[in-house]
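We did not get these values from a lab; they are worked out from the coordinates using the rules stated. The structure presented is a predicted model; accordingly, all values stated were derived computationally and were not measured. Cβ atoms are built from the backbone, for glycine too; each structure is taken alone.
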Structure I
Amino acid sequence: MRILRDWRGLPAAARGGAVALGNFDGVHLGHAHVLRTAHAARPDAPRAVLTFEPHPRELFRPDDPPFRLTLGPERAAALAALGVELLYELPFDVAFSEITAERFVSEVLHRGIGARHLVCGPDFAFGHRRGGSVAFLAARAEALGIGLTVATPYADAAGPISSSRIRRALQDGYPEQATALLGRPWAIAGRVAHGDARGRTIGFPTANIPLGRQLEPARGVYAVTVRLPEGTTARGVANIGRRPTVSAGTESRLEVHLFDFAGDLYDTELTVALHAFLRSERRFAGLDALRAQIAEDAAAARLLLGRTLLDHARPLSA
């Protein structure tokens, strides 16, 4: 898959796709449906996605808590796994936000990427102050000779599948629901940072990963699988939260203990997939009580992962 961060001056091989439009946060089953719709409409054209980085909400509402399900690299990997050949990941800044709907269609979609067919959802809006509607896009695309398909909503028994619904499931402590809607376990990716090494002193060394711009799910303990730098997968137990027993800080982070692992993971990139929520985060009377509870958590995670999930732990597959 080619990743292109400009729509201007593109070679012929990077133009002329069947282009799905949207933010694609999470790359869930609904997004996969949009991509299938684009390919079915023009199977002779390259499969393409046009999206933005950062997410527009990060520009317009910078004080909001982090909400991203997938950051750029993870989103790109998930799209590639779905067969996308061209990813237009356009930088979304103040200047780009001021492009009118008309300019977006004529300059970016038509003259820039040379789209042969477009696919979007029924609520797609674009351009300065979201001035472009699906009806506007349909009229302008027809005038320019570009095909357009409005994808039908993709739903299950509970309703349409959306990034917002997946965020709610994770924040409520239901990673299994998120897995069902994504088609794969939801994962946090990040670089291992130095912590206070307290886990090592109580017999449970952990890799500490800042959440950064990624969504914070329900605080507590999870059964997880971890993709290591060399591509192998390990099982483990993780805590997401503020560690009230040992810290008075207000910053949440991910701490993961890998089972049957010995090695230095500092400064490496890990991908931690959440499979099951074991319990909420809470304060313990002291380190002995904390150590005993972690041992129980680890045993529960081993049993759960060994029984049902290890063979299916593919954090970024589709």
Structure II
Amino acid sequence: MRSPDFWHRPTGALARILTPLGWAYGAATGRRIARHGPGVDPGVPVICVGNLNAGGTGKTPTVIALLQMLAERGIAAHVLTRGYGGTAAGPLRVDERRDTAARVGDEALLLSAFAPVWVARDRLAGARAAVAAGAALLILDDGFQDPALMKSLALVVVDAARGFGNGHCLPAGPLREPIASGLARADLLISVGAARAQAGFTALWGRGITVPQVMAELCPLPTGMDWTGTPFLAFAGIGHPEKFFATLRRLGATLIHAEALADHQPLSAALMMRLERDAARHGAQLVTTEKDAVRLPPEWRQRVITLPVRLAFQDPAPLLQALERIGQRVGPAPAP
């Protein structure tokens, strides 16, 4: 879903008209969360990676970073997700060799390369299945507003460049709940963006941040690719495709065209053939994101270059301290 422009403007006639609906939406979210209490303890720690905004904020790279940190500590973490964009209701353990993005969702399929991933619309049922299969810790991908599970550590991820939009709740703005009530349930805020975006976020929202903040930036993994020698046709169906295109340009890539697709949009054979024809006319190479690459039809995966990115933390100390505390509650990983 591409967010409306008025969500990101401080003032606007449409936002003012919709503001009462936003108040009602935020209040309803608060009542639903309060009604369920702290949630059910599944028997292992649960780290929730969520957001206050609708749309992409950097949750998936955050989950990958957490998985790598936990693996370094010998903690057997499993990921629990709803499998957005897929058809499976679960609980279902993702098989990265057999499952498709159409069935389990692109984020679930991407994450399955790093750890066991469970798709479940019913998060409590998914948690129980994962624990029964040996999970010593659960990472809840999204679900910050879902009260089903007790959370040991609640992380809110925000795109520093976009911040909290116009500060209003859906449909008047991008927020799933008011900032104050959301941060009151959070343990840490992770803001994702370059230095300039971080400074702008702090200037605009800093006074309302009531929890420790960790700054991070998405950085391309070195692949040995010379991005300056070839023209590229880039395409991306992520929350904010323009961020991917900007990353390519910073690497020195010449983009003859940047095709922004809808988030999670299926990459049909017809679409890929059109993109390939467009690229061929300019002698260009197709390039996309890791998340988009898992949606490619099998016959296209060798014909499209992928640019992987990872989260680099400016000062991860508050996050590492929180993980250490949780690690003390978790036994050692079973021997392979």
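Observations
- Answer label among I, II for the case where helix-only ellipticity at 222 nm (-39500 (n - 2.57) for each DSSP H run of 4 or more, over all residues; to 500), calculated from the coordinates, equals -7500: I
- Read-out Cα Rg over 2.2 N^0.38 Å, for residues 154-193 alone, computed value 1.12, structure in I, II: II
- Which entry (I, II) yields the derived value 5.4 for distance in nm of label points 7 Å out along Cα→Cβ at positions 34 and 282: II
- Structures I, II, by relative contact order in percent (Cα under 8 Å, 6 or more apart): label with the highest value: II
- Of the structures I, II, the one that 2.8 was derived from, the read-out being distance in nm of label points 7 Å out along Cα→Cβ at positions 18 and 234: II
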